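Read the figures in this text as sums done on the coordinates, not as results from a lab. Remember, it's a predicted structure, so these values are computed and weren't measured experimentally. Cβ atoms are built from the backbone, for glycine too; each structure is taken alone.
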Structure I
Amino acid sequence: MAHLQGQERSRYVQSMFGRIAERYNLMNRVMTAGQDMRWRRFVIEKAQLPPNGKLLDLATGTGDIAFAARRAAPQAQIIGADFAIPMMRVGQRLPMGGDIAWNAADALNLPYKDETFDAVVSGYLVRNVIDIPRSLREQMRVLKTGGRIVILDTSPPPNTLLKPFILAYLRYGIPLLGRIIGGKSAADAYQYLPESTQAFKTPQELAAIMREVGFHDVAYQTFMFGTMAVHWGVKP
């Protein structure tokens, strides 16, 4: 599935996240041994959201990053946006679901005015968009001058002694967990995840694209043996 291109890929990703919405949070906790919540808190730390600021959590899914932002900045305005409506419906039913403004939105054509947000954050968005530079330019457009972009996403396994074991987990472990937890309807989704991870940009390549788009002070930190990365930058 990771070989799909253009609108065919976009439609597949939208449908896929709709199918796995109900078990998405559980699967994330299991796949990462609970570490994903720590990475989301790190995203909000790097966003440096002002106490009364305005944050867009793009590809919000069930709202985990948006909820982390709400806990960190109770007075801030938090908007969670996604094109996978079933994912957001799951998030709306969660205990903090009423504290978030939920919007349907396409990451390549954001429905917001220029210079709207103090921070734009995302989790597992960039790997799935069909045009990374365009998505980043849209995020830059809606950011205020001096606003911060923060990106959490997977990374291809680095060339270390652990790479064969990581690849085995990606190719066999995650699809097996997906079938056990999500059932047959989720099987292709958790085959797509490792495929798209291996085909994605390295942390260095993504940082270079961010700089080419125009972000300043771009940096990143990797987690989980180099298979997860958080990137951040500033709109000049």
Structure II
Amino acid sequence: MDQLNEVERAAAGEYTEPRGDLVVTAPTMFGRLHVLPVVTAFLQSYPEVSVGLALTGRVVNLQDDQVDLALRIGQLPDSSLIATRLGTVRRVCCASPGYLAANGRPLAPEDVVQHNVVSLRSVSSPGSWTFESAGKEITVPLRSRLSVSTVDAAIDAALFGVGLFRTLSYQLVEHIRNRRLEVVLEEFEPAPRPVHLVHDRQHRMPLKLRAFIDFAVPQFRDRLTQAML
């Protein structure tokens, strides 16, 4: 099958110039905020390449789903994939200034049990958050006043002052810079999560893939640097 795919790519001219279809996948919100702008700029520079951008919350198998490139957030398992590190993101805990003024500011992970929490049904541990201190994990129970199924809804709830919310830093950076949300318990955050662009190891890399990697990697690195809190 690999040999057949290579013959088809050669016949389509993908080894002589950047052309053809390219499939890229990324986490939904990161893809919308950061991957889509880079893809649209790439399309302007490479008119013979078309991109299919799959934004999803699941980890996509590149071969099974016929994906050329994937942007992954978090530690990568050992595999034969080629990974290019782009930067890191933090998992931050935050709340609105109004909520903190009315309910006080948590100073240690144990204080979370006294606060209202906005939780995510799809990704949160059922009833706890984990922090770190001096290399040790601290797990604290939650009092979830509101449970929602999307990050956007959870951010809106935090902005409305419902309670504490925890998610990846790039999703909150503009609200924090504009002081609509404030970071709390910063010294107890887990280690930052790495961000990589990964693709399959190939005997001959199509020029459309090489062109996208060369074009996108510097831009992703710059975007992650600008999104740091």
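Looking at structures I, II, which one was Rg and Dmax of the Cα atoms in Å calculated from, given that it came out as 16.6, 47?
I
If you work out mean count of other Cβ atoms within 10 Å over residues 162-169 for I, II, which one comes out largest?
II
Taking distance in nm of label points 7 Å out along Cα→Cβ at positions 146 and 178 from the coordinates of each of I, II, which one would give 4.4?
Going through each structure in turn, the value belongs to I.
If mean count of other Cβ atoms within 10 Å over residues 90-97 is computed to be 15.0, which of I, II is the source?
Matching structure: I.
For distance in nm of label points 7 Å out along Cα→Cβ at positions 74 and 218, which of the structures I, II scores highest?
Evaluating distance in nm of label points 7 Å out along Cα→Cβ at positions 74 and 218 on every structure, the highest lands on I.
Of the structures labelled I, II, one was used to calculate helix-only ellipticity at 222 nm (-39500 (n - 2.57) for each DSSP H run of 4 or more, over all residues; to 500), giving -8000. Name it.
II
Given 0.95 as the derived value for FRET efficiency 1/(1 + (r/R0)^6) of positions 82 and 194 (r between Cβ atoms, R0 = 25 Å, to 0.05), which of the supplied structures I, II does it correspond to?
Matching structure: II.
Quick check on the output: 31 is relative contact order in percent (Cα under 8 Å, 6 or more apart), derived from one of I, II. Which one produced it?
Going label by label, the one that fits is II.
A value of 2.4 was computed for distance in nm of label points 7 Å out along Cα→Cβ at positions 34 and 106; which of I, II is the source structure?
Corresponding structure: II.
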